[in-house]
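Pasting the structures in now, so scroll down.
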Structure I
Amino acid sequence: MRRTSVLVKVRWESGMRFTATTEEGDSASMDADPEGGGEGKGFRPVKLVLAALGGCTGMDIIWILKRQRQEVTGLEMNVTGTRRKKDPRYYENVQVEYVVRGRNLRDSAVKRAIELSEQKYCSVRGIFRPEVKVTTSCRIEQET
């Protein structure tokens with residue numbers, strides 16, 4: 001059963017640099033651009049949202065396609081976001097391009113896995129405001 005309570009510690013290092021650490025010991029560095037007072041040595045927090053969306057949907061898609069006995073050899077998500085011009089500068093538009101590689105992949109299975117992830121399973125997708133427009137595209141590359 002999945003836990004409903006999660007702890008992530010976020011610690012200020014110096015300047016505008018922070019380190020986020022999970023209970024399991026995984027960590028990610030965050031920093032602002034030099035224009036924002038940082039050194040640019042880490043993820044910008046808002047870009048982590050795009051990375052989290054790609055990682056979350058990717059895990060779902062791999063899990064679903066394996067259950068469907070699809071032979072996936074690669075999966076990439078190109079996630080692009082356009083932010084509002086005024087504060088809070090959340091993403092107004094997000095585009096996700098899925099590039100799925102494999103052998104004998106069924107187009108319908110891949111599209112269904114993406115749909116299930118986006119509409120049912122991906123917790124990160126569920127966090128976005130209703131006014132955020134998320135569009136997706138998919139490219140399947142068959143290998144021999």
Structure II
Amino acid sequence: MELISTKVCKKGDIGVHNNLFGGTMLSWVDEAGGAMAAQYCFTPLMVTLKMDEVTFLAPVKVNNLIKIYGEVITMGNSTITISLEVRRCSVYTHEEHLVLSTRVLFCRIDEDGSAIPIAKHVRLHFDKEQESKQIKSA
């Protein structure tokens with residue numbers, strides 16, 4: 001997985017239990033995944049279709065760094081699935097702790113909001129990457 005976003009938990013991000021508000025975290029995850037999908041697919045016209053189950057595994061406190069990691073898992077004709085991990089990071093020790101992981105499905109759309117194919121060269125590049133991973137793991 002590659003680092004795709006870093007955030008700082010600020011006082012304004014905290015909920016009633018003095019932890020990072022879950023909705024804020026989900027927004028960060030969606031934004032980071034959407035940006036990765038747009039960059040990977042060479043288009044800004046990507047929308048979120050589905051986010052898999054999310055379990056918050058650890059609290060995030062004020063001044064914690066949040067690192068979001070992503071990896072493209074699958075690609076369809078007009079969709080891309082990205083696996084995302086969020087880790088809380090100590091600026092003092094650089095130690096990271098998993099906060100949540102999920103998969104998000106994004107879809108390429110046209111100006112009217114209808115699904116359209118991801119560019120052929122992007123799909124071919126993804127297929128070649130997958131073949132290379134299979135050869136390395138064999």
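Coordinate-derived values only; no laboratory data. Here the structure is a predicted model, which is why all the values come from computation and not from measurement. Cβ atoms are built from the backbone, for glycine too; each structure is taken alone.
Results, tabulated for the structure shown:
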{"quantity": "Mean count of other Cβ atoms within 10 Å over residues 20-27 derived as 10.8 - corresponding label from I, II", "calculated": "I"}
{"quantity": "Structure responsible for 14.6, with mean count of other Cβ atoms within 10 Å over residues 28-35 calculated and labels I, II on offer", "calculated": "I"}
{"quantity": "Ranking I, II by percent of Cα pairs over 21 Å apart, the structure that comes out highest", "calculated": "I"}
{"quantity": "Which entry (I, II) yields the derived value 0.7 for distance in nm of label points 7 Å out along Cα→Cβ at positions 68 and 116", "calculated": "I"}
{"quantity": "Identity of the structure behind 18 (criterion: relative contact order in percent (Cα under 8 Å, 6 or more apart), calculated), options I, II", "calculated": "I"}
{"quantity": "Which entry (I, II) yields the derived value 14.2 for mean count of other Cβ atoms within 10 Å over residues 36-43", "calculated": "I"}
{"quantity": "At a computed 1.7 (distance in nm of label points 7 Å out along Cα→Cβ at positions 76 and 100), which of I, II", "calculated": "I"}
